[in-house]
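Visitor: Listed after this line are the structures, all set down as structure tokens.
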Structure I
Amino acid sequence: MQICYFGSYKRDYSRNSIFLKGLKLNGVEIKEVNFSTNLRNYPKSYFRTLKIQYDAILVGYSYNRRYEVFLARLSKKKPILFDALISQYDTQVFDRKIVDINSLRAKFLYYRELFTLRFADCIILDTNAHINYFKELFPLKNKNYERIFIGADDSIAVPKNISKKSNQFCVLFYGSYTPLHGIEYILKAAKELQKDKEIVFRLIGKGQMFNYVQKLKKTMKLTNLEFIPPVSYPKLIEYINISDICLGIFGITRKAANVIPNKVYDALAMAKPIITGDSTAIREILTHEVNCLLCKRGNGKSLAEAIILLKEDNNLRKKIALNGYYLFKKRFTPKHIGRSLLKILYKYV
């Protein structure tokens, strides 16, 4: 099979790199047409697609996408699969609340996204919960949706046994400081556990709520936090390897209930015990006290209790870490993700 991987996607973004690698591992020939979001590049990209042979177009994920799916529809009468992954409208209006729902900007984002979805033969999302939400948010009749999990690259996210240099028990969070992640609840958990001098919370990243989190730290007089600026993915892997527990997301937004973030798959790939907020989406792949520990979203005390449980129960910590790793190797490597994607492609070709 020949696939045109099309759009303004970033090749090094994990979603695209795993798709590209996974398809190649399953024998798919990929012809990339990659361009910037500048509209002046569209005519050139359009003519490039006319010159190559392919069985289907897969429009790769890009947060700042514009009209790539429409452009793909103009190219040839071939099936178009669109990796939507997330809604920019939902992210900016409901999750991050940086665009007012009644503004012209919100209406523009909504109808541009609705316009984009109309031209895809198949819309790909990361969970069934997310698919159900898209159907509710963008009511399009007879539109096909498919679920492809995010996964992680097992050639990069590799577990290593690293001997600890101290009694420090490291709880790791990394990601952008947005409402989705519920970082304020991580700080509330840190407050609950401040008397335990062995526990340290290491937070890597930056973003929308960073200044708010810094002020919250001072107000709460927290001394068990380490803030680290964003790092490269290979460096992040080093931090994961020296951590004792990895944290997922704890926000109370609708998006937080619908997605499974990259960090969950990274933890599974590296045989690290993961604690994340309970949701319909996370239960599509994980089971409480089998391969993860789930706590109430938006609840610092519930998170603190989960951390203490794993700290004090070494056997449970090892069990969920190993079970998570075995699950990852069975379902979420690039080869498995590529195989799932290939099965979907064959439905439309």
Structure II
Amino acid sequence: MNTMINRLPVLTWNKLGLNGEEINVKDITGTPAKNLIPEAIAAARREEFVAGKYPMVCDQAFPSGMGKGMDDLLADAGLQPEYIHVKKGEEATVILRFTEGSGTIASSVRVYLEEDAKLHLVSFQMLPKECTFLNDVGVRLEAGASFKHTELELGAGKVYAGAYYDQQGARSTVESRLGYICSKGMSIDHNHVDVFRGKKTEGLMRFYGVLLDDAEKTSRETLDFRAGSKGAVGDEEEQMLVFGEDSKDRAVPMILGEEEDVSGRHAVNIGRLSADMLYYMGSRGISEDIARQLMVRALIQRVSSHIPDDKLKEAASRYVDTLFCTRDDCSGCDQPVL
């Protein structure tokens, strides 16, 4: 079916083609949810306004990064989002691993954190290049709750990802990291929104990406400060390495605000290895290919180092080795990554 996903909270100039992504997918597979969203939450009235006056695009009772379009895709496939509920004062870690499959594979998660609850959600994806992967997350945080989100997208020819962090309670915190590598013919489209409602809430988002050959990336990153979020701090930063002459990178960083006493920061660093850097490494016997490999490994490790699973960390490291290896005698390249 055709649907729109990853829509911006507030639309921008339509000619840019960045207000959302229209996709046409079929035969979606996914694991049936063990825990469903409670009826009281699923039936709640959706929010109708952003910043008091701007029409809202997200029209879900429990918002997610990929939006209602993702809910429609799941419903068409007979699937529902997985619901994770962490009770007051409790702490948990959930690791989602996607390494096998074919066609279009979907994952959708909704998280509710009560007061002072903590959750670390890890998503590790290394699917075959022939796959399309849909990765959707929505989080609601009460006072003092803490959510850590670590996402690594290394496989699948097409990746669509989104996360919506709804910081309703005072002093709640979000720490989000996304790392990805797109090589020849691959693409990623992601939409991350952090909504600050409670006082002294804090949100950190970091994006680390690598584009090789003719790979494409589209990103939407939004910090949304609502009335009542006095003292809130939002910090979003993107670091990109581009090695392909035909790579395409599109981004929409956005700050929305109806509260004055807040701090919001966007930063981006996109570039290639400079001639000076290559000369420096070459003078120490490091070839250009090895230099690239080292830089990619360092970038991806900024995400993988937060994964509390040594096997997945090693798999990410070996994936980088395999991606850059061109030698017939390369040890490990003929071994499965996982």
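Rule-based calculations on the coordinates, nothing more; no lab input. Just so you know, these numbers come straight off a predicted model, no measurement behind them. Cβ atoms are built from the backbone, for glycine too; each structure is taken alone.
Visitor: On distance in nm of label points 7 Å out along Cα→Cβ at positions 26 and 194, which of the structures labelled I, II is highest? Each step should come with its number before you reach the end.
Guide: Values: I: 5.0; II: 4.1.
Structure I gives the largest value of distance in nm of label points 7 Å out along Cα→Cβ at positions 26 and 194 among I, II.
Visitor: Then there is this: Match the computed value 11 of relative contact order in percent (Cα under 8 Å, 6 or more apart) to one of the structures I, II, and report its label.
Guide: Details: I: 18; II: 11.
Traced to structure II.
Visitor: When P(r) over Cα pairs in 10 Å bins from 0, in percent is calculated, the result is 5, 24, 32, 24, 12, 3, 0; to which of the structures I, II does this value belong? Don't jump to the answer; show the numbers that get you there.
Guide: On the way: I: 5, 24, 32, 24, 12, 3, 0; II: 5, 25, 35, 23, 9, 2, 0.
Computing P(r) over Cα pairs in 10 Å bins from 0, in percent on every structure in I, II gives 5, 24, 32, 24, 12, 3, 0 only for I.
Visitor: Comparing FRET efficiency 1/(1 + (r/R0)^6) of positions 146 and 170 (r between Cβ atoms, R0 = 35 Å, to 0.05) across structures I, II, which is largest? Intermediate values should be presented prior to the final figure.
Guide: Working: I: 0.40; II: 1.00.
Going through I, II one by one, FRET efficiency 1/(1 + (r/R0)^6) of positions 146 and 170 (r between Cβ atoms, R0 = 35 Å, to 0.05) is largest in II.
Visitor: So distance in nm of label points 7 Å out along Cα→Cβ at positions 106 and 298, computed for just one structure, reads 1.8; which one of I, II is that? Don't jump to the answer; show the numbers that get you there.
Guide: Details: I: 1.8; II: 4.1.
This value belongs to structure I.
Visitor: Let me ask something additional. Using mean count of other Cβ atoms within 10 Å over residues 250-257, single out the structure from I, II with the greatest value.
Guide: Comparing I, II by mean count of other Cβ atoms within 10 Å over residues 250-257, the maximum is at I.
Visitor: Could you figure out which one of I, II the value 1.0 for distance in nm of label points 7 Å out along Cα→Cβ at positions 130 and 258 was computed from?
Guide: On the way: I: 1.0; II: 5.0.
Matching structure: I.
Visitor: Quick one: helix-only ellipticity at 222 nm (-39500 (n - 2.57) for each DSSP H run of 4 or more, over all residues; to 500) came out at -4500 when computed from one of I, II, so which one is it? Each step should come with its number before you reach the end.
Guide: Details: I: -12500; II: -4500.
Value -4500 for helix-only ellipticity at 222 nm (-39500 (n - 2.57) for each DSSP H run of 4 or more, over all residues; to 500) corresponds to II out of I, II.
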